[in-house]
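Listed below are the structures to be examined.
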Structure I
């Protein structure tokens, strides 16, 4: 059934933006050979996308000294995600090149990384890693020259319900392909395959979901997409939906 909300049109249009009335992701992964992994920057090396189990501060570090106030690359980066209560939060950090800069906001999920200001190069000169403080687990990266992270993860904020309206994938190679849209009901809960598609072409596969048939995911749900290729190839993903408020309900 459709969500009962007087602000449904506003939510559908995404006027208030990511984490407030809309959630979207763009992911990518490159496989050198037949392989399986989640769609994110490191899916070919580590199949399961690493996710935080507790809220903690993060740090940003580039592998280029040009991502610095005196350089030609990225200067400030906005980190968006969810805190320990699964509320949407953001933090802007000023890069210091290959020296890590530590934030103060505690993140349970890092969902968005975006270059906000830069030098004459007009984008990030190096790969910018968002990782646990002290050079720990890398949660996500901004690849050189892309200005934004690319991963297939969406996590539903507290007191919200997510209604998926579109997901689509593309592959660069003419190889056997299997795609799994996977979800879990909360942190450390089991992953479930919600949709599965097979293909054998270098093209696009996906689904636009009518509003009357959208799937409502409760708050704290994780949704991601996994790819299985029969040979080397590049895969990209896009998934989007709108959020509605859950009134007088637990998160």
Structure II
């Protein structure tokens, strides 16, 4: 296979990903056509309106790199979510592959196929990228508002938990605080398990083994598995809301 053929395969793959973006309404901060708008606001002027005041006071933090990284990670979340969506219809289903052992026992085997393996790989990356996005949000807020945290403790949850009391009545901060205690917490619990303990593929394999003859539990396990594309699509929407609420919160904080 020569380079021309390989490039054609890559181009066809990327075209498929773009079709998925449009079909499922996936989006990123940069926009599918590099329009860089959020609710009809140009992202760069919006960002600079929120941060220029603080950049004059904190010359050590690179605000330009922060917005660039937020945009790039947003691209990545959309891309990996599209891959999860693409592979999901083709993952193996133990219920369809069931085998009758005897009159009383039916076995639901996990014949992991390549689509399921890719589904798990991209799902794990989605969790990591979503966490990275919120980590950058935490970095940004901490660069603007004094939290008293040491550098090694600056990450989203710690930053939100250590915002000074005089800022906490702001409605935009309340959104961030609520998100930190609910959607982010749920996502991060899954991420911590994947990053520090076992991959989603390994977790599924062992959960399957404990339920291999129980149809009801197997159906529940598959429903949870197939719910990930929706979970990630909602997480994308949270990144948009979080971006706006963060910048409006920083605009508010300039006047405190």
Structure III
């Protein structure tokens, strides 16, 4: 595969990436905002590698099945129904039950005050979405691919109805989440994307006879080294859960063996 961007000087290369971001936004379909376009434009505008870009999570990110499935898993971790993944091959019981039982290293929770908990894990957007995905699928794949999802809850004892013996009823007073990531490139990889310069008559158009173009991420490094773009940290503003499946009351069995 030839690198059709390799011969471009940095200023023209930046222009191509800007046109690519504009074209991505133009193909967002039913989406209100293209996250891939937003984040690429910020990369082109950014000059501080240590900066953090904060933005509101668009609806198609908040409600995507990959995100809601991970949030459902987080709920189970908080309720000690599934183990928390704390490393590539390591998991452990966490959440509310060890605290209700006073199991070390957790202090015993007596329910007199609300209990705040938080947990963070990876969300992976499948590569198959390049071919089979919806507008939302493709946008999240190209914008983020893999990212950390951090959720926070506040639990309290629910006294609205009596609990069975050796069980505790709990209410989710709060349940919120946010995305955390680093916007950067794997310089050894590449993507084949729709060509923003297809059928263009401009003198600096890249491969105008082809509707697809291979973008090697080594070109992103060239732009960054020229001071015309920079990687950055990103995070969304936290959003509150409204899905009843996530915030519904729960019962925890105090007799469970961990």
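Structures I, II, III were shown, and helix-only ellipticity at 222 nm (-39500 (n - 2.57) for each DSSP H run of 4 or more, over all residues; to 500) at -8000 was computed from III.
Using volume of the Cα convex hull per residue in Å³, for residues 47-166 alone, single out the structure from I, II, III with the greatest value. List each step's numbers first, then the result.
Values: I: 108; II: 164; III: 191.
Largest calculated value belongs to III.
Suppose you compute Cα extents along the principal axes in Å, for residues 79-118 alone for every structure in I, II, III: which one lands on 36, 18, 14? Matching structure: III.
No value in this document is a laboratory result; all are computed from the given coordinates. These figures come from a predicted structure and were not determined experimentally.
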